[in-house]
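Got some structures for you, see below.
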Structure P
Amino acid sequence: MFAHHLTAPLAPGAVLAVVAAVLSACGGAPAAGPAARVVISLQDITCQSCGMEVVDKLRARPGVHTAAFDKTNVEVLVTFDQAAVLPGDLLKAVRAAGYGANIGAGQGRYAPPESFDPALDVRWINKDGEAVEVAAQLVPAKVTVVDFGAKWCGPCREVDAAMKVELGQNPRLALRKVDVADWDSPVAKKYLGQVEGLPYVLVFAPDGRQVAAIAGLDLDKLRKAIVEAGKP
């Protein structure tokens with residue numbers, strides 16, 4: 001004769017605990033390892049969007065919890081499951097995407113800006129986003145292009161390359177470069193309040209008249225504005 005043992009029903013939480021324990025024992029639900037963090041410094045990248053591309057690639061990898069790009073320090077902070085991912089694997093993924101990188105903070109950098117022949121009339125009129133008065137920087141008897149840019153702005157490098165050609169062909173052309181640094185800098189607050197993105201270029205005639213204000217990358221418009229500003 002069989003004995004019948006009466007037992008109280010398990011509470012819902014206890015049922016879940018028992019199921020989790022059984023799955024774990026059977027290999028059905030492996031436990032996550034402890035979370036870890038690593039900083040990957042990017043090197044010689046040309047734009048902020050490059051850093052965001054790295055972030056997207058890292059976020060897509062199994063075991064990566066979060067990834068965020070610091071455009072000022074040119075670094076990516078990654079949190080990950082250290083039982084599933086090794087920092088070296090993350091570094092290899094970044095390098096495989098075509099970017100120079102090292103593990104550890106303080107090593108990030110953007111690619112150097114375009115260099116100009118010293119004989120060309122090119123000058124930086126501020127640094128690190130400090131305030132500047134554009135009107136005081138116009139060059140008498142020359143068309144003056146005032147270029148607002150930042151080291152993290154990829155299209156700004158295309159403006160530099162185009163201006164190098166224009167300056168080499170036109171001795172009555174001057175370029176004055178403004179370092180925006182970031183959107184909350186003094187010079188950005190003064191001139192870029194209604195501007196949605198860089199590059200931002202102003203073109204002035206030799207008599208000081210503003211001929212064009214070009215927001216975004218439009219090299220054809222820039223070239224046409226230079227020609228227009230140079231007309232008598």
Structure Q
Amino acid sequence: MTSKTYEIKLEIAGPTAIWTRPDTGDSPGTYPAPTRSAAKGIFEAILWNPAVEIVPTRVEICEPLVYHHYATNYGGPQRKSAQIRDDNNYQLFATVLVNVRYRLYADLNSVSRSDFPPKILYWLERTRSPCHAFKEIFERRLKRGQCHYVPSLGWREFAPNYVGRLQIALYPTQADLNLSLPSMPDQVFHKPTYGEHALAYEQGLVIESGILAYGADHAE
């Protein structure tokens with residue numbers, strides 16, 4: 001007998017997005033759709049609980065892909081030491097997407113650990129089905145416009161102008177969009193919670209009729 005699968009979903013849109021391709025170096029380029037780790041981060045922005053793993057399964061592209069050249073003054077820690085010393089920024093050029101809209105879907109998995117914080121252990125003692133409870137809380141927060149932190153469309157400065165329930169009738173999937181993605185980052189950490197950095201890639205992904213289905217999940 002198989003356990004019940006719980007799915008969560010949301011729609012997100014905004015004026016600018018970048019899903020950075022690691023192979024594009026100092027002038028970042030973008031994938032046409034969020035990587036699995038980026039999609040997971042968007043879901044976790046609404047609700048995060050270390051006892052429930054969010055596993056993104058697919059993304060639907062709901063607006064035509066429009067690429068745009070973008071420039072900004074970078075003042076972060078990756079500058080050369082002389083630039084940091086003299087408090088000088090440098091211009092960072094990137095290729096981004098404009099006027100984007102995606103529908104994201106994910107499955108929920110329970111995570112069993114004995115070293116959760118006391119608050120999480122207490123919540124688990126009072127919850128018969130962590131995934132069911134998580135789904136109910138997630139959908140309630142999504143409806144109310146609440147979030148754990150402000151989600152972004154890649155870079156933090158690319159804030160969305162809509163995050164909420166699906167609007168399929170208003171924004172249908174781009175059914176004529178078909179692309180091949182030879183390689184795409186899949187996971188960033190080696191386990192769902194409290195993991196160490198271990199970047200892994202998925203090969204041979206495709207966007208068919210505007211839908212990108214991620215590969216097999218990497219559960220703990």
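Read-outs: derived from the displayed coordinates by stated rules, not from any lab. What you see is a predicted model, and the numbers here were worked out from it, not measured in a lab. Cβ atoms are built from the backbone, for glycine too; each structure is taken alone.
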Computed 22.5 for mean count of other Cβ atoms within 10 Å over residues 36-43 - originating structure among P, Q: Q
Given 1.30 for Rg/Rh (Cα atoms, Kirkwood Rh), calculated: source structure among P, Q: P
For 22.0 (mean count of other Cβ atoms within 10 Å over residues 52-59, calculated) the corresponding structure among P, Q: Q
With distance in nm of label points 7 Å out along Cα→Cβ at positions 92 and 148 derived as 4.5, matching label from P, Q: P
Per distance in nm of label points 7 Å out along Cα→Cβ at positions 116 and 164, the highest-valued of structures P, Q: Q
For helix-only ellipticity at 222 nm (-39500 (n - 2.57) for each DSSP H run of 4 or more, over all residues; to 500) computed as -9500, the structure of P, Q it came from: P
If Rg/Rh (Cα atoms, Kirkwood Rh), for residues 76-139 alone is computed and equals 1.24, the structure in P, Q: P
Given 17 for relative contact order in percent (Cα under 8 Å, 6 or more apart), calculated: source structure among P, Q: P
Structures P, Q, by FRET efficiency 1/(1 + (r/R0)^6) of positions 68 and 124 (r between Cβ atoms, R0 = 25 Å, to 0.05): label with the highest value: P
